[in-house]
Structure 1
Amino acid sequence: MAQNDTKRGEAIQALLTCRTMEEAATTAGVGRRTLYRYLDDPDFQNELRSKRTALMDSALDSIKGKVQKAVDQLSALLDCEEDRTRRLACKDLIDYSLKIKETQDIEERLAAIEEQLGK
């Protein structure tokens, strides 16, 4: 049973790092059918989801630390002498600003719906 738990753990790690199911199965040392059987198990799915979330949270934390530098660099391009570069920097800043606003609006609307459903 402990070996099965080890293989399942290796399968989760492989699913997080490999590009294909076949590559993940090979890396984990299990057959593709076994890997798909693992994926049918709700406990395995929950553990995989939890590990994926932790991996994404870690990646996002790393990115957050670099966002201000990226914004500063993009903003500096607004003063570039080359018209095309300035235009692209303006477009990027406007596009990103609109996307942030859109996301905030969706989050607010979703929160309102969740609040109504909770009543």
Structure 2
Amino acid sequence: MTESARAPDPRLRRRLVEAITELAADADDQIAWMAAMKVDADELALQLADIWPAARPLVDPEVAAVIDAIHGLFGSMSGPTNSVLWDDNAVRSGEGWARARTLARAALVGLST
């Protein structure tokens, strides 16, 4: 069997759903998760960035567009001049984080069908 003919690893979809689920969680739950994992807010975005290129072919185009929007949103929030967008206060009340949660919740609906 050639590399391109291999069946996709089912763990990819599971990891994608886990990453999107964490992004869809309420802000307080996200902050509690970050504290428990001893990571910063950027880890929420990095989990998606790490899995998305490999998992993208496993989802419907409509869901992929929503996840692309999340990925793009986090890209627009990145960079040293935007570090304030990645603290706990921003996760709780930032417009970008609220938009990411809304998009992630929409993606979860699509991923569950």
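The numbers here are math on the coordinates, done by the rules we state, and not lab data. Just so it is clear, the structure is predicted and the values come from calculations on it, not from any experiment.
For which of 1, 2 does log10 I(q)/I(0) by the Debye sum over Cα atoms at q = 0.17, 0.18, 0.21 Å⁻¹, calculated from the coordinates, equal -0.90, -0.93, -1.07?
Values: 1: -0.90, -0.93, -1.07; 2: -0.79, -0.87, -1.13.
So the calculation was done on 1.
Please state which of the structures 1, 2 yields -30500 when helix-only ellipticity at 222 nm (-39500 (n - 2.57) for each DSSP H run of 4 or more, over all residues; to 500) is computed from it.
1
A value of 12 was computed for relative contact order in percent (Cα under 8 Å, 6 or more apart); which of 1, 2 is the source structure?
Computing relative contact order in percent (Cα under 8 Å, 6 or more apart) on every structure in 1, 2 gives 12 only for 1.
Work out which structure the value 26, 39, 26, 8 belongs to, where P(r) over Cα pairs in 10 Å bins from 0, in percent, for residues 53-92 alone was derived from one of 1, 2.
Comparing all candidates, it corresponds to 2.
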